[in-house]
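Nothing in this text is a laboratory measurement; each read-out follows from the coordinates by a stated rule. Since this is a predicted model, take the numbers as computed values, not measurements. Cβ atoms are built from the backbone, for glycine too; each structure is taken alone.
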Structure P
Amino acid sequence: MGRLSKRRLTAVGVEVPNENAAARSMNQPNDISLQGATIVVAEEEASYVHHAVGELRRQISSTDGAQPEIAVRTVPRELGPGEFVLRVEHGRTIVAAGGDSMGTNYAVMQLRQLLTESESGLSIPADLNVHERPRYPTRGLYLHQHWRYNHPYATWSWSVEDWKRALDMVACMRINLVMIWPHMDMIAPPLSEAERKHLSDLRELIDYAHRARGLKIWLVEPANVLLDQPEVKRLPMEQRDYYAYAHMEGGGLKNPANPKARAALLANREELYRRVPNADGYGYIDSDPGGWIGSPSSEFVDLLAANRALLDRHHERPKEVELFHWALAGWGTGTPMENWRATMNGVVRQVRPPRAFLACFAPHIEITKELDHLPQTLLFPYGVIDGEPSLPLTALRFDQLQRAFQFMGNYEGLAGIIGNVQTFLIQLPNIFYTSRSCWGSIGDREALLSLARLLFPGNAELLADAWAQLHKTGSAAAHTIAERLDTISKEKKSSRLGTLAQLAFPDAKQILSDLVAMLHVHARAEQVRESPDARVVESVTSFLAALLDWQKRNGFFGTYAADKEVIYDQFIHSQDCETVKSVIARQSDRAALQRKIVGALVERGYTRWIVEAMTGQLFGTQQVKCGRIESTIFAQLPPAKVTMPWTQPK
């Protein structure tokens, strides 16, 4: 470990009464009970540390009825930002200390986790000695809320309280940055009462993130999208179909060279900055959505510079707030590399700091290195944590994530990583693996077990086995584990909840029941592989029925316009679907097979257009469509081995 600067740090201490220590020495020599403990915390500590201490106090009180007292205590240490220690000193004092308030916060959260996982719920090992330091200062998560499906799967469906619980869970996993797309691009001035309430809720959420969890919140928008058509403005926000209206001729996409369109875009963003002036960063994506064929890179940079000026006028902390460029497919009239270099150089020249870059592709990282901006850059390996848009399914992508971290290791000084999530509760394994890899290497099994203990410590082995089984062969094993999980999820008496499960919404056991449904989907896919071709109609129909039942539960059906025409859609995209496709591919009369399966599913009562969309992608008879600008821009990109090497198998 390198040399660390000395600093006076504030910490939390838990003083264990002498009589407890004596009882421990006689009865439980290897554990220290916190029964009757006194908690002390420095008065000047950050509000989110006091919030965590309050949770610790309630945890102890709810277990044994004790009423710990909170006092002031400081402990000097040589620790870096986010770094923490948690250890027992002198046989009776538990020190939870960090190099800064966030480190102290992590120490308290770790103590809470250890208490939850102990058999008594109130003890820790007498030889406890934990010392952890993050490899990367920024560990981010983008909670995507474009797609419209059922609560609680889709983030768009969350209430303010749901969002707060999600932020609680994020903080518990040691993520310290959350990015949100607030959909200001669907709110054209003048604002309605509902639109003002939407932005007021967002401001409240950001205040909560700062006060209770010490999280940074970034807000992102497309540079040139604004749904200001009268037919959109009349709709409630939940009925504004983003892509249906953004890609209409003369619709939401704006030409930045048009003075009227540019003025409308800036007036819209100014409303955001005035009404939500408390986020830590505001940024703009250079494509998908957005862009304008024939528009030079300079127009994108000019828009960002104009937004920086508006932020300086309206933000609560104009000297601290970051403006960031989400680099994706690029904006400009040259080659992708020319466009990336022009926009990113332009941002550095024209947008005053603090500024940052989200780099989706490997060449973006090279450019920020050239610009000496690696400390202001986050790798954004889009689609690795969660594919999007796609039917919600847990897909363990630890191999790709590991390769992403290996790639990051080539760039000393990189700020960290941010991952996209379409369905938060479904992708907890990938989220957890990403965050913990920012602290050090972690094995696949270790990651699953650590997460499982945060959720259901009494059934951690089974839960870890269940996640792992999603990627293993054999239908019988998948069905067996699903049945065991299903029994636990239906027990009236709740299993012991870990610190993460206590924050889950609407009910922690939904994590189990969702996993049961996905295991059954996986088992049916394995049955397709295991069954003889003579039973292919029966086995594929059974698989699709399980998939349709899961789709009915989560409500995801892709992105559709008012006439149900597919605009963007990876309706089914998973290892199981690839398994089934491989079986279908070897059938001689696939058209007849598809007709039989569609007929069988419609006869069972499933909706025809959804069945046809799903089977169409399995059989290759229905193609994914996308907008004209996206088709043009993405067709020019280099191959994935150049842009996203972490997605390529070794």
Structure Q
Amino acid sequence: MCSSMNPFRRALAARCWPALWLALWTASAAATDAPPPLVAAEVFTRPAEMGAIKFSPDGSRFAAMAESKGQVRLAVVDAKTNQGRSFYSDAGSDVYSFRWLTNDLISIRTYKRGVRMFDLSEKDFQPAYISVDGKSRMNEWAAAATLGRVPGSQTDLIVARDRYSDHGSREVVVIDSTNGAIKRRLTDGEDPGPRIRKWVLDRNLVLRAAMGWNANTRQDQVWWRPAAGDAWRLLLAYDSNTERGLTPVAIDANDNLLVLSNQVTGREALYRIDRATGKLGELLAGHPEVDIRESDMYFVDGQWEPVGVTIDADRPQTFWFDERRARIQALIDASLPQGNDNELQFLRDGKVLVNSRSDRDPGTYYLYDPEARSLVEWSRSRPWIRPAQMASTLPWRYRARDGLEIPAYLTLPRGREPKQLPLVVWVHGGPQSRDHWGFDPDVQFLANRGYAVLQPNFRGSSGYGDQFEIAGYRQWGAAMQDDLVDGVRALIADGRVDAKRVCIGGASYGGYAALMGVIRDPELFRCAIDYAGVTDLAWVVDLPETDYNRRSHTPSDQEIEESMHRTVGDPGDAAQRKQMDARSPRLLAAKVKAPVLLVYGTDDERVPLRHGTAMRDALASAGANFEWKSYAGEGHGVLDTSNAADLMRRMERFLERSIGPAATAATASAGAAFPDAPRAAK
């Protein structure tokens, strides 16, 4: 593999460095104390050339997500010859994820361009599949619903597909991937309950657990049978909006049911069900602060029980359930730079593909050979990024005014004394989302320009247990906003941040929080960057042009409406409407005294342009200082690389005039950033 360059793409070729003996491995060169040179915006906005490398079940090929002509596509490369091909997705969409189903068949998920990652939901994805050799013929929806491969077969797949005559329940069938034909049905008896949407099989392909929905009681129902011939038993029925529950995920080698449950601590953890009582038994994996998701678990091809799990706490860490994998993980972790997130992929030939990532490195791939005990750098996702020029992102926690501990990330500019620094509070979207430790181009760009960056996972963020998320319900502009302010005040109190040079910004919910920052706390925030932000809370719930509000008169419509009322508020309730208006930036524009940068996409369907233009017009009527920029053809996120670089440069100029390292305290205090503002729309 190291003897020739891959004609498909340079980045997919092996980088044939001398083998690095693990015992002699040294970390990358120590960072200089001097500030790094300014790195061009285009370096940060350039998409990764390749990423998410995965090998086929037999190890003969690998596939990777590769950027080409502004679009993320899938590349498949022969592991021996290095010959590869690029497979295109539909125009206007990118590949989001993929998985090998057979040695020929790959299921992929695409998403429409213009929706930022933190706002993606199931409705944004479309299924597709690729037959590398042209030997597979499957419905793309069946490929997406594949649970696994039949043990001992190279082409037969187990698929959970909808039964349209059964009110949404799914059946499990074996499908021949070469022609799409159903070979047999595994659900050939009566379902345990209504609207079964999830099935769990054992290693003998016997259905052993199921999860459904009872529309009459509005409860999730979990069904189970302790042995293959037993009758179905109702394990638990619960209202997921108000009660803690569990989700069946696997049957282990000893016929025990494994579930994810938040019943004990409010945080999802992996348990074994006690066969005698049907209650939660042994805790297999969990964390006192964060949830484990089903997507965090590792499964081996042809096996039906998890072999490991990644726990995404302050930093991600992987744990394996067997000694061999755990030993290799520990060896790799000790051999690469301390603190890196090292994701392992165990290959059929015994080698291990390592994807090593960090806050300063967007991803470097290595091949570990256990026989030779060598670790060879293989490829880099963004070879133009120089980790030595990037800043470190540290987990940091602080107390909100009501005593709630807020997890956050703090990035300090490289080569500058951590005292009296200008600060940008960069707020994530969602808000039912969270920031993660790792390489963030926006954060690194800001740090490279000399700013400290605070990323609070304020109450309402997901992944920290049910109570932490519920604490943010209907707290837009209120307690969630307090959490942001309290983090800034903590940094000011310990002297790391200059109280007169603090700006707040973000996208989607983050843009909303930025506007509310300069409205609610004008003495603290000297400027705001609103990137695709919400400006009217009633519009979040009722605006018909938002993609999630296009009613189809189905039960899911009611679920969406109930969720919005629960998390944002109900405009139909007079008291709630009054509160929502009191927290809507477009209705509070007269209170804005600091400079504001407004950025919106003309084709945004998640936060329609109306939010931006209404805010722009309200600021103009109030005589506020603001800059407006709309990007034609962009959606809920600026994805065109030239537009993204332009946005970064606009942010750079805006921040420099407002709170930049060269800005004087007097200028920042006066807020004199735009002598010619308000500006006309462009």
> Hey, mean count of other Cβ atoms within 10 Å over residues 211-218 derived from one of P, Q reads 15.1; which structure?
Replying inline: Q
> Quick one: helix-only ellipticity at 222 nm (-39500 (n - 2.57) for each DSSP H run of 4 or more, over all residues; to 500) came out at -14000 when computed from one of P, Q, so which one is it?
Replying inline: P
>> As an exercise: FRET efficiency 1/(1 + (r/R0)^6) of positions 155 and 275 (r between Cβ atoms, R0 = 41 Å, to 0.05), calculated from one structure in P, Q, equals 0.70. Which structure is it?
In response: Q
